Structure formats: structure tokens, C-alpha cells
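Next up: the structures, one after another.
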Structure I
Amino acid sequence: MKRGKEIKKFIEYLATGKRPDTFEECYAATDGVNGFYPQEAKAIWDIIREDGKVEFMAEIGRNRGGGLFTLCCAATNLKFVRSVDIAAIPGIDEALADWLQANKIGHNLQICDSRDAKPELQYDFVYIDGEHTGEGVKADINNWREHTRLLGFHDFANRGSKNKHKRVFKDVVREISYAANLHGWPSIGIRGRSEIVYRVK
């Protein structure tokens with residue numbers, strides 16, 4: 001895994017048990033391990049903070065753990081988080097589990113294909129950033145949409161050159177757009193880049 005120095009620094013930060021209350025401190029703690037661009041992370045942070053009622057949260061696609069850390073810091077009333085990834089992240093998974101426990105946040109850091117991760121309760125916020133294919137996103141949407149009131153996605157690169165995204169996931173955009181139009185989901189917040197959040201309930 002690349003970014004060894006950044007990963008080591010993040011693990012050391014997690015060991016302190018600190019839970020930043022400002023976006024700036026939070027994002028600085030995840031430098032090099034955050035799957036969000038700063039604009040994306042700030043947009044999602046603002047949505048969660050403004051909502052103020054996110055107690056149960058799920059994330060599909062943990063990557064290097066920086067995004068999960070950001071979501072957990074943004075949700076000041078968080079009681080439980082479930083994070084699903086197809087592969088373990090050595091060192092980071094253990095450090096995240098210890099950090100979540102130190103901050104009294106119930107958690108399930110699950111290793112499996114997201115198609116096998118059946119929702120076991122109702123969530124306030126679910127963020128999908130796992131398999132970056134139309135088929136994968138469609139499966140995740142069908143799996144989670146009835147079990148959350150806020151549903152977010154990454155790689156919704158629908159702004160062409162203005163998005164400044166290195167890759168344009170046309171199939172991902174198509175499936176998300178189809179679901180949003182079919183179910184009449186309004187998007188919320190001010191978008192930063194390739195993230196988008198819908199109110200589904």
C-alpha cells in the first residue's frame with residue numbers, strides 16, 4: 001500500500017483518541033489518507049452538521065479510513081457506524097476500531113462484498129463509495145435506499161470539465177441519476193466536487 005508515511009501518521013493520530021470538532025483540524029489529521037477532496041469533505045461535513053441528527057451511519061468503501069474518520073467527526077451525535085470494505089486495511093482497521101471505542105461509538109468494520117452487507121437497522125446517513133461501476137452502485141442503492149433517510153455518493157462526476165475529476169464514471173452517474181429521478185429524491189447541501197447527497201425519507 002502506498003502513502004506509508006501518511007498512514008503511519010494517521011494511525012499515530014488515531015491512537016491519541018482525539019476527535020476534532022472543526023473541519024480544518026479533522027481534514028489535516030487525514031492528510032494523504034482521505035478519499036475525499038477537501039471541497040467534497042467540507043460539503044459532506046456541512047450537511048451532517050446542519051442536519052444535527054445523524055446517530056446511525058453506514059459507509060460502503062473504507063479505502064484508507066480517512067473518509068470514515070471525517071464522517072464520524074462531523075456527526076457529533078453519532079452512536080453507531082458500520083463500514084464495509086471488500087478488503088482489510090492492515091493497521092488502520094485496528095486503529096480505527098480503537099479510536100471508535102475510545103470515543104464511545106458503536107461500530108462494525110466489516111470485511112465483505114457490499115452486496116452481502118445487508119442492512120440490519122435504520123440509518124440516518126449512508127455513504128456509498130465502494131465499487132465504482134454502474135452495476136455495483138445500482139446494487140448498493142437497492143440494498144440501502146429503504147434503510148436510510150440521507151443517501152450520499154462519490155464519483156458523481158456530472159459536471160464535465162468543470163468537475164476537474166480525473167475519471168468520469170458515466171455508468172455510476174447514470175445509475176445514481178436514474179434512482180434519484182425514479183424516487184424523486186431531492187439533493188441537499190452545496191456540492192463541492194464529485195460528491196452528492198440526497199434526502200430519501
Structure II
Amino acid sequence: MLINPYKTQVQTIPGTRILSNGLGVVGFQYRDPITPNRTWVVQQLLAPIKGRHLGGIRAKLCDEKSFVTFVNQRDLEVIVGIAKPGDYCYWMEEYYPGVGDDDWYGLCLDDEDLLDDLHERELRLREQYPGILPSFIEIYRRIHSDGADAEELFTLIADADIETGYGPDYRLETVSNRWSRIERTSVKWAYL
């Protein structure tokens with residue numbers, strides 16, 4: 001087990017859900033089980049999201065074509081070899097599934113994961129643009145979930161709180177108010 005997320009308080013980088021400790025798995029490489037010539041690398045670990053069916057920390061992974069995806073802690077522990085399918089997961093109080101099992105989630109993401117990724121990309125932009133980010137600046141990203149790939153384009157509406165008008169606004173909880181997705185296109189990884 002990486003940690004018991006129900007008993008261990010995780011430390012995050014202030015203002016984000018990114019864990020300050022990589023727990024020895026950041027940098028781990030994982031060969032995609034469906035596309036064997038695709039390799040995923042664990043980029044960072046993120047704090048648990050309350051209310052999720054599968055609790056625990058999350059890992060953000062990136063492949064050689066800059067696609068991002070996430071994996072839950074339970075499946076990550078199998079991927080990195082800490083646990084094997086059929087072992088008992090004490091912190092979840094159930095058995096670990098294997099790739100292809102009905103309760104295997106694997107490489108997938110949801111809206112909360114996408115917000116964490118968007119927020120991190122915004123923070124990187126802030127390193128290039130001190131002060132308030134220019135309106136209509138764009139973020140382009142590639143995402144992977146449940147075997148499907150897509151490309152997305154976002155534009156910044158305004159780097160300010162929509163209620164008060166004050167900016168810059170660095171908050172994770174308001175990142176979706178600052179950015180608008182203007183395009184999402186399904187793509188085939190093999191053809192890129």
C-alpha cells in the first residue's frame with residue numbers, strides 16, 4: 001500500500017491538490033495494456049476527492065505524445081507492483097482487481113481530474129506571464145480516458161473572480177469560471 005488515505009494526512013502544494021511527496025512512484029513507467037507501444041509515466045500524485053466511489057490518492061500520467069490521464073490509488077498499486085490482483089486491499093476492504101476485470105478502472109479521468117490538470121496548466125502559464133494573465137490566451141491539451149483519446153482547446157475568459165471582478169484569481173475552486181472549452185475533437189493516437 002502506498003498510504004492509507006483514510007488514516008494518513010497528505011501534504012499538498014499550497015493552493016493545489018498536488019501531493020508534495022511522490023511516494024516513490026513519480027517517474028514510474030507503465031506500458032499501456034491496449035496499445036503496447038504507448039508508455040505512460042507517473043507525473044505526480046494528487047489528494048483524494050471526497051465522495052468518490054474509489055477513494056484514495058490519484059496519479060496523473062503522461063505519455064510520449066503529451067496525452068494525460070489519471071489512475072486511482074487502488075489500480076495504481078497494482079500497476080506499480082505494490083499489490084497483485086487477488087491480494088486483499090486493507091484500506092479499501094476489498095480485493096485488488098486485475099486489468100480487464102469488471103471493477104478495474106485503470107486509465108481514466110473525470111471532471112475533477114480535468115480541473116486539476118487545467119489548474120496546473122494555468123499555474124505554468126503564470127510563470128510566463130507575471131501579474132494578470134492576458135484574456136483569450138489559449139491552453140491546448142490531449143486527454144485519454146477509457147481507451148479514447150481527444151484534443152481540447154480552452155481560452156481564458158478573464159483572470160478574475162466573476163463575483164468581485166478582482167484578479168488575478170489563482171484558486172482551484174474557480175478555475176472553471178476563468179476558462180472556456182471552445183473545442184473538443186476525438187483523435188486516434190496511432191495517427192498522431
Structure III
Amino acid sequence: MALFAAMLMFADPAYAAPEKCMSDKDSDTAQIVPANGGGYRTRSVTRQQARNTWQDWIWRGEMRHCSKNAKECTYTWHQSKSTTSGWSVGGSVTAGNASSPTQKWYNFVFALLPSYNRTTTVSTDFDWSTTVNPGSTAQPVQVVWRRWVQGDFVGGWKRLERGCNNGKVYEWQPNVRFGNWTENQKQSQSGEIAVDGKV
């Protein structure tokens with residue numbers, strides 16, 4: 001996304017942060033404007049994650065039920081299955097100080113997420129047998145193991161409230177933090193036989 005802006009000059013550039021003059025149209029009056037060009041880049045940073053993972057069953061095959069009157073039951077599957085799923089599920093994104101009246105920067109920061117537009121494909125050859133106890137069930141499943149992850153955004157043009165050419169002066173601050181995001185990110189994947197709803 002191109003932003004029309006004029007660089008302001010300083011007498012001592014060694015100690016001065018870069019500044020830009022941005023029109024209200026270009027900045028959408030946000031307090032912090034993200035960047036990805038001209039040597040300046042906003043990035044997403046992970047701040048914390050859950051200790052444990054959880055199971056996301058992205059495919060469930062035919063369930064077999066062992067009669068309570070049986071001694072035991074042995075089931076065999078002969079099938080191949082490929083399932084595509086998003087790299088992350090659920091989650092949320094807020095732009096924080098990059099928010100604006102038209103939410104102009106929402107899609108920009110959303111695209112910075114680690115899993116943006118990423119998918120995972122689980123391919124399994126179920127050529128397996130399993131034996132279960134009377135009254136139990138067995139079912140082939142494909143599982144993505146996920147972990148809850150949270151972070152924010154770092155680096156942006158911060159509004160200085162100084163006027164210039166029908167806009168405001170913004171200063172590049174590489175360590176300024178804003179907004180937040182959460183995701184349930186993929187950690188690993190597998191094909192399993194679930195017995196009584198557990199793998």
C-alpha cells in the first residue's frame with residue numbers, strides 16, 4: 001500500500017528518527033500507521049503461548065461399535081484420506097493505535113499474522129487394524145494438534161500532532177507496540193484411530 005509522504009530533513013540525522021508528512025487520507029488519522037516498504041516494516045511478535053496443545057479433529061471416518069455381548073472386536077480399515085485445513089482456527093485481531101474511522105489498517109495488520117493464508121494438508125493411509133473391548137467404539141480420525149498463541153504488533157509511524165501540508169507529521173518508531181492478536185496455531189498433525197472418542 002503506497003503512502004504519499006514527504007520525508008522531513010534534520011540537521012543531525014544521527015540522533016533523529018525519520019519523519020513523514022502524511023495527509024489525513026493516507027494515514028486515515030490513525031495514531032500509529034503500519035509500514036511495509038521503504039526500509040520500514042511493521043512485524044507481528046509472539047508474546048505468550050499456552051503450555052499445552054489441544055486436538056482439532058479435522059476429519060472423522062466411519063465409527064464402529066463393538067457389541068456389549070461380544071468378547072472383543074477387531075476392526076480393519078483400508079482407505080486413504082487427504083484433508084486440508086487452515087493453519088490456525090479461531091482467534092482475533094485488533095489494530096489498537098492503528099485503528100481508524102474506516103478500519104483501513106485492519107487488513108494490513110491481519111496479513112502480518114504468522115498463519116495468514118497458510119493451510120495444512122493431512123494425508124493418511126489407514127491400512128490399520130485395532131481391537132477394542134465390548135461396548136467400545138473405534139473410528140479413524142485426522143488430527144491437527146494446536147496451541148493457543150498471543151502477540152502484538154511492533155514498529156510503526158507514530159503521529160506527532162504537528163501539522164504539515166494538509167496532514168500531520170509521523171515519526172518512525174521501530175519498537176512501538178500496538179494492537180494484539182490471538183491464534184490457535186498448528187503444532188503437528190497425525191492420523192489416528194480413536195477408541196471411545198480418545199486418541
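Each reported figure results from applying straightforward, stated rules to the coordinates on display, with no laboratory input. On a predicted model such as this, the values are computed, not experimentally measured, just so you know. Cβ atoms are built from the backbone, for glycine too; each structure is taken alone.
Matching task: 32 is the computed value of relative contact order in percent (Cα under 8 Å, 6 or more apart). Pick the structure from I, II, III.
Working: I: 20; II: 15; III: 32.
Computed on structure III.
For the read-out Rg and Dmax of the Cα atoms in Å, a value of 15.7, 45 was computed from one structure; give its label from I, II, III.
Of the options listed, only I reproduces it.
Here distance in nm of label points 7 Å out along Cα→Cβ at positions 35 and 59 was calculated and came to 0.8; which of the structures I, II, III was it taken from?
Checking each candidate, the match is I.
Can you tell which of I, II, III yields -12000 when helix-only ellipticity at 222 nm (-39500 (n - 2.57) for each DSSP H run of 4 or more, over all residues; to 500) is derived from it?
Value -12000 for helix-only ellipticity at 222 nm (-39500 (n - 2.57) for each DSSP H run of 4 or more, over all residues; to 500) corresponds to I out of I, II, III.
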